[in-house]
Structure I
Amino acid sequence: MTNPDLKTPYERDGYLVLDRALEPREVGELLEEAVRICRGELGDISGALPAGDADTDDDVLRRFLCVHYPHKLSGLMLDTMRHPAIVSALTSVIGPNVKAMQSMLFIKSEGEPGQAWHQDELFIPTRDRSLAAAWIALDDATVDNGCLWVLPGSHRRGVLYPNREHDDPRYDCTVESYGFPFDDSDAVPVEVAAGTVVVFNGYLLHKSLPNTGRRGYRRALVNHYMSAESLLPWAVPAEGTGMAQADFRDVVLVAGADPYAYKGLQDVRRPRIRPNRDGGCDR
């Protein structure tokens with residue numbers, strides 16, 4: 001069921017906060033699953049160090065900043081990608097037919113970096129500007145532990161701002177956007193309780209700062225979605241296929257119908273870790 005009341009603030013501000021959309025039980029199950037994923041119990045993660053029998057859960061979790069594609073390892077993470085509360089919001093702001101293409105499990109223990117200002121559509125291009133993220137807080141997210149910061153309304157122009165490499169130790173290896181008509185005084189911290197979902201537009205400028213807490217995590221599961229009507233030119237197309245026809249098909253339909261179902265699906269991307277600047281950024 002869609003909620004038309006969500007569309008107006010989403011179009012105005014570029015984001016929505018779904019307070020405690022997941023129950024404490026669901027959050028607890030995801031936290032337990034995160035441990036199994038990081039221990040390698042559910043499959044290989046490219047770039048991850050193997051966990052030893054003597055390693056505590058804390059020992060293992062603190063080795064990770066982010067695991068890409070956990071939904072390819074965990075049925076629970078895949079089911080959460082289709083969570084009814086999330087899908088209801090997505091169909092309200094995107095449309096009746098929605099597909100997902102990416103998941104990311106952020107661990108972010110104390111001292112770990114955030115991400116510089118960026119726009120998700122810079123990395124995941126859609127044909128109709130429909131990209132949206134669902135950022136699920138698995139811990140209470142605060143300024144101290146590195147919550148999201150957003151620039152409300154920065155999505156409205158529909159412009160992708162330039163980006164550059166940086167050497168700011170506060171941030172991981174993701175490039176930073178610059179040259180936009182906003183500054184840090186316009187930024188709003190999105191402090192939310194565990195179980196809350198922040199849905200935001202692919203053109204919204206957002207960032208996070210390091211976890212400066214004395215001890216603990218700022219864990220989050222982030223999934224990316226778009227309209228199923230749009231092609232997804234996310235990878236270099238096969239020889240003989242023009243970019244206008246490029247369509248990445250490693251996707252999960254979460255609502256409605258897929259008008260490109262005749263193309264079939266692929267299993268291309270593999271779970272991997274994200275560099276956290278230790279030892280530099282290997283791009």
Structure II
Amino acid sequence: MRIFDPHIHMTSRTTDDYAAMYEAGVRALVEPSFWLGQPRTSPASFCDYFDSLLGWEPYRAAQHGIAHHCTLALNPKEAGDERCVPVLDELPRYLVKDGVVAVGEIGYDSMTPAEDTALAAQLQLAADHGLPALVHTPHRDKAAGLARTLDVLRESELPPERVVLDHLNETTVARAADSGCWMGFSIYPDTKMDEHRMVRLLRLHGTDRVLVNSAADWGRSDPLKTRAVADAMRADGFTEDDVETVLWHNPVAFYGQSGRLQLETGPPPPSTHEGNSILRGGD
């Protein structure tokens with residue numbers, strides 16, 4: 001089977017994770033830019049990070065036969081930090097690059113006025129560049145956060161079919177479905193959703209416009225949760241076509257709106273990237 005993980009933070013994962021993902025069926029992924037745990041202190045640190053998502057991580061992924069894409073943005077967690085906000089002026093030169101398939105993660109963390117401004121500005125950047133948007137719904141006050149997100153979306157130039165509302169759960173899925181946006185679900189070992197809750201939601205709401213991701217950051221997470229959802233769907237009686245719709249065709253359809261998906265990894269990658277290798281030590 002083929003799996004496309006539409007939201008996974010591989011910067012925080014090891015080479016062994018890439019190998020395990022390939023073995024589980026992962027052949028493509030999207031890595032959204034996100035908060036790194038320690039606050040950044042300048043726009044330059046964002047630019048170095050963006051460069052790694054466009055260079056080093058695709059190189060690492062290609063070593064294991066996985067096609068790597070990214071989304072770029074000022075994330076909600078840092079949208080209120082005046083040291084970071086000037087990165088909005090740098091984003092346009094990155095959003096034209098191959099491999100960038102959406103603007104994201106954008107959205108809300110604490111639902112502040114600064115987050116309102118950053119979300120609206122980046123939705124406009126997505127519209128201006130013909131890109132979809134990956135929108136992070138907050139981990140706290142999820143219903144209120146989704147309502148506020150939809151208010152801003154309605155005022156933007158980006159149509160709902162070019163937006164995925166991520167980190168949804170049972171309390172927010174119905175309103176997200178009614179909005180016409182795509183629906184994203186992050187599957188985690190302890191928090192957010194798990195594979196069994198996901199299967200129940202698929203039974204209730206169907207497979208249309210649904211993206212399932214592992215997110216897999218530097219906290220307790222599992223880069224094989226997309227495969228766990230596939231296995232749980234099979235165990236619950238979903239067909240192979242249903243599984244492939246959720247785990248492959250849906251993310252291809254959503255991010256394909258960018259016109260930049262490259263799902264074939266091509267010939268073996270070079271042994272180094274800008275003179276650097278993933279190898280350590282001698283032969």
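Every read-out reported here was derived from the displayed coordinates using simple, explicitly stated rules and does not represent laboratory data. Predicted model only: the values in this text are computed from it and were never measured. Cβ atoms are built from the backbone, for glycine too; each structure is taken alone.
Upon calculation of mean count of other Cβ atoms within 10 Å over residues 141-148 from the atomic coordinates, which of the structures I, II produces 17.0? So the calculation was done on II.
Calculating volume of the Cα convex hull per residue in Å³, for residues 93-196 alone for structures I, II picks out I as the one with the greatest value.
Please state which of the structures I, II yields 30 when relative contact order in percent (Cα under 8 Å, 6 or more apart) is computed from it.
On the way: I: 30; II: 20.
Matching structure: I.
Computing helix-only ellipticity at 222 nm (-39500 (n - 2.57) for each DSSP H run of 4 or more, over all residues; to 500) gives -11000 for which of I, II? Attributed to the structure labelled II. Out of I, II, choose the structure whose coordinates give mean count of other Cβ atoms within 10 Å over residues 69-76 equal to 20.0 when calculated. Of the structures listed, the value fits I.
Thinking of I, II, which structure, once distance in nm of label points 7 Å out along Cα→Cβ at positions 53 and 85 is computed, gives back 2.1? Walk me through the numbers before you get to the answer.
Details: I: 4.0; II: 2.1.
Of the structures listed, the value fits II.
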